[in-house]
Structure P
Amino acid sequence: MSPQQDDAILDVKDLKMYFPVTRGILRRKVADVKAVDGVTFTLKRGETLGLVGESGCGKTTTGRCVLRLYQPTAGQILFEGEDISSLSESKMRHIRSNMALIFQDPYSSLDPRQSAGSIVGEPLKIHNWVGSQSEYKDRVEQLFRLVSLDPSMIDRFPHEFSGGQRQRIGVARALACEPSLIICDEPISALDVSIQAQIINLLEELQEGIKGLTYLFIAHDLSVVRHISDRVAVMYLGRIVEITKSRTLYENPLHPYTKALLSAVPIADPFVEEKRERIILKGEVPTPLNPPSGCSFHPRCFMAVPECSQVIPPLRNVGDGHQVACIRV
């Protein structure tokens with residue numbers, strides 16, 4: 001899991017993604033849904049960064065902006081030192097072979113009309129990665145073995161595989177063109193618990209075996225993120241509120257939202273579980289259509305003071321790379 005090199009493969013600066021809300025026959029814009037509202041982080045080569053938060057906080061939108069599946073409203077996305085935030089589709093084409101996405105749902109992300117081999121090999125054809133049919137066949141078989149699938153199953157269709165096997169097909173497809181960055185968009189949330197561990201172990205083994213392979217791992221399960229991530233970024237309502245090393249976050253969370261999230265994670269020891277303090281947040285998550293003024297977390301925060309409703313706290317370093325967006329820390 002440890003980064004193999006210190007250079008940044010991805011540098012996201014003040015990323016914003018607003019979706020317009022329109023009304024009337026003329027589809028006049030009346031507001032914006034601020035799905036991502038000023039996200040900044042760096043991802044080093046060979047590292048795994050966990051991106052966590054409640055549903056609707058902007059995790060998946062951030063990942064899709066990085067892949068340029070969405071055109072960002074504002075901000076910079078530096079991939080391998082090149083700003084890709086405003087590149088045309090034609091210029092993005094050669095860059096996309098070096099990026100990949102593992103989808104959340106292994107059932108709906110595979111074309112039921114294509115064979116497993118065709119699904120895995122499709123990126124090879126799109127990016128002209130192989131020169132002959134025999135080379136194509138060899139590469140597809142190699143990818144199947146890489147994710148612990150029997151190459152004899154290449155001609156089977158998705159419905160003939162289990163959920164875990166389907167997700168392995170998705171992983172093999174993501175690895176087809178040897179990308180240096182893979183966005184893992186909640187890749188295990190639709191799987192049984194026993195299968196989840198297998199997929200996590202597979203991703204870790206691949207990272208150890210492929211030099212420089214980097215993951216942006218999007219999830220809402222904090223226990224899974226702790227296991228696989230080198231660093232963790234916590235998102236709330238379109239913004240990162242805390243980012244630090246995985247161990248530091250779990251042993252010494254500083255932002256009140258992070259503390260509340262961690263207090264809800266079950267602990268196997270029943271004696272520790274019974275004695276620890278639970279932090280119950282009041283109210284509901286505000287809508288990104290009309291976020292609160294100042295710190296977006298202040299209406300639910302147990303540490304809030306009047307100033308919190310007026311000041312948007314910057315993400316600042318409090319030591320050893322630990323960054324927190326809170327004026328009370």
Structure Q
Amino acid sequence: MKPAQKLWLNLAALGMLALVIWVAGRWANEYQVRLLNNMAIFITLAVGYNLINGVCGQLHLGPNAFITLGAYTAALLTLTAEEKSLVFIFTPLYWPLSEITLPFPLALLAGGVVAAVFGFLTGFPVFRVRGDYLAIITLGFGEVVRVLANNLQGLTNGPLGLKGLTPYTNLWWSWGVAAAAVALVVSLVNSNYGRAMQAIREDETAARAMGVDSFRILMLAYILSAFLFGVGGGLLAHLITTISPSLFTFFLTFNLLIIIVVGGLGSTTGAVIAAIIFTVAGEWLRVVEEPMTLWGLNLPGIPGLRMVIFSLLLLLVILFFRRGLLGRREFSWGAWGRAVRHLYNR
């Protein structure tokens with residue numbers, strides 16, 4: 001398929017997405033809109049996580065740290081000075097954050113930049129090791145950020161968190177960012193840098209022998225994923241309008257890990273599809289945590305049972321779809337056209 005044709009098809013797809021968003025914003029109820037917003041935010045987070053874990057093959061277990069940084073940064077920058085004085089009751093907010101207020105787009109960008117800066121700083125020790133050691137270091141970094149968020153009352157308001165955020169996140173923002181994140185990651189994966197990332201995943205020693213600077217390539221993926229985590233965290237904060245350290249535990253990372261494994265490690269398309277399935281299934285499975293009557297038996301609600309079911313589903317995927325739903329396959333207009341012609345000819 002010619003590049004010009006692909007461009008027009010991509011523009012048509014964006015137009016369809018814009019039409020769906022407009023229709024949903026006009027006729028969908030509040031619950032449906034919130035579900036669609038959650039879906040888009042998880043797509044942004046998942047494609048960023050898949051870049052470092054799936055495309056590069058590095059076991060990174062600390063995305064919750066960067067989501068935390070992005071969420072708190074964006075939240076603090078959108079609150080006015082008066083709102084900050086009301087939120088920070090026991091310990092005043094540090095200057096100059098106590099006086100700075102930015103528009104939502106700039107605050108969202110700042111959240112991504114702050115997360116990316118911390119990604120750059122932590123990337124040096126992180127990529128001195130590989131495998132299980134890399135996973136332990138990133139897991140530890142996630143816990144360090146959560147503990148600091150719980151104790152730096154002059155910066156995060158401690159366990160009380162930040163409340164009363166303006167709900168800036170809407171369908172246009174969440175899906176616009178998701179579309180931009182997918183386009184950015186797909187472009188990167190299909191570039192020379194993406195091929196170098198895949199070479200590192202397959203055999204880092206051989207990639208180095210061929211002249212690939214593995215540290216520089218991995219840092220690029222790590223910083224970009226951190227930026228997407230930060231932006232996603234900012235969107236999440238202004239969707240739920242209340243954040244606290246308890247929101248950014250390892251379970252958030254675990255959810256993202258489920259998504260990229262189910263979708264297929266290394267497949268951006270799989271990450272998008274799995275994020276949509278995960279969001280919808282998470283809402284459907286709320287019923288298992290509520291009291292119910294089954295065959296005459298009164299069963300109490302069991303908090304956290306959804307995560308147990310998700311874990312079992314993950315085991316089933318690993319057993320029967322070892323490479324996930326899509327493996328490493330990606331959507332392409334050429335393959336779509338061939339499939340349509342095949343069905344038509346039948």
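Derivation of every value follows stated rules applied to the coordinates shown; laboratory data play no part. Everything numeric in this text was worked out from a predicted model, so none of it was measured. Cβ atoms are built from the backbone, for glycine too; each structure is taken alone.
When helix-only ellipticity at 222 nm (-39500 (n - 2.57) for each DSSP H run of 4 or more, over all residues; to 500) is computed across structures P, Q, the figure -8500 traces back to P.
Given a value of 15.8 for mean count of other Cβ atoms within 10 Å over residues 135-142, point me to the structure among P, Q it was derived from. Traced to structure P.
A value of 3.7 was derived for distance in nm of label points 7 Å out along Cα→Cβ at positions 215 and 247; which structure in P, Q was it taken from? Of the structures listed, the value fits Q.
Upon calculation of mean count of other Cβ atoms within 10 Å over residues 207-214 from the atomic coordinates, which of the structures P, Q produces 13.8? Structure of origin is Q. Which structure, out of P, Q, was distance in nm of label points 7 Å out along Cα→Cβ at positions 47 and 79 calculated from, if the result is 3.1? Matching structure: Q.
With FRET efficiency 1/(1 + (r/R0)^6) of positions 39 and 263 (r between Cβ atoms, R0 = 30 Å, to 0.05) computed per structure, which member of P, Q shows the largest figure? Before the final figure, lay out the partial values.
Working: P: 0.75; Q: 1.00.
Between P, Q, the highest calculated value is found for Q.
Of the structures labelled P, Q, which one yields 19.4 when mean count of other Cβ atoms within 10 Å over residues 63-70 is computed from its coordinates?
Details: P: 19.4; Q: 30.2.
Structure of origin is P.
For distance in nm of label points 7 Å out along Cα→Cβ at positions 55 and 71, the calculated result is 3.1, so let me know which of P, Q that is. The correct label is P. Here the criterion is relative contact order in percent (Cα under 8 Å, 6 or more apart), and among P, Q the highest value is seen for Q.
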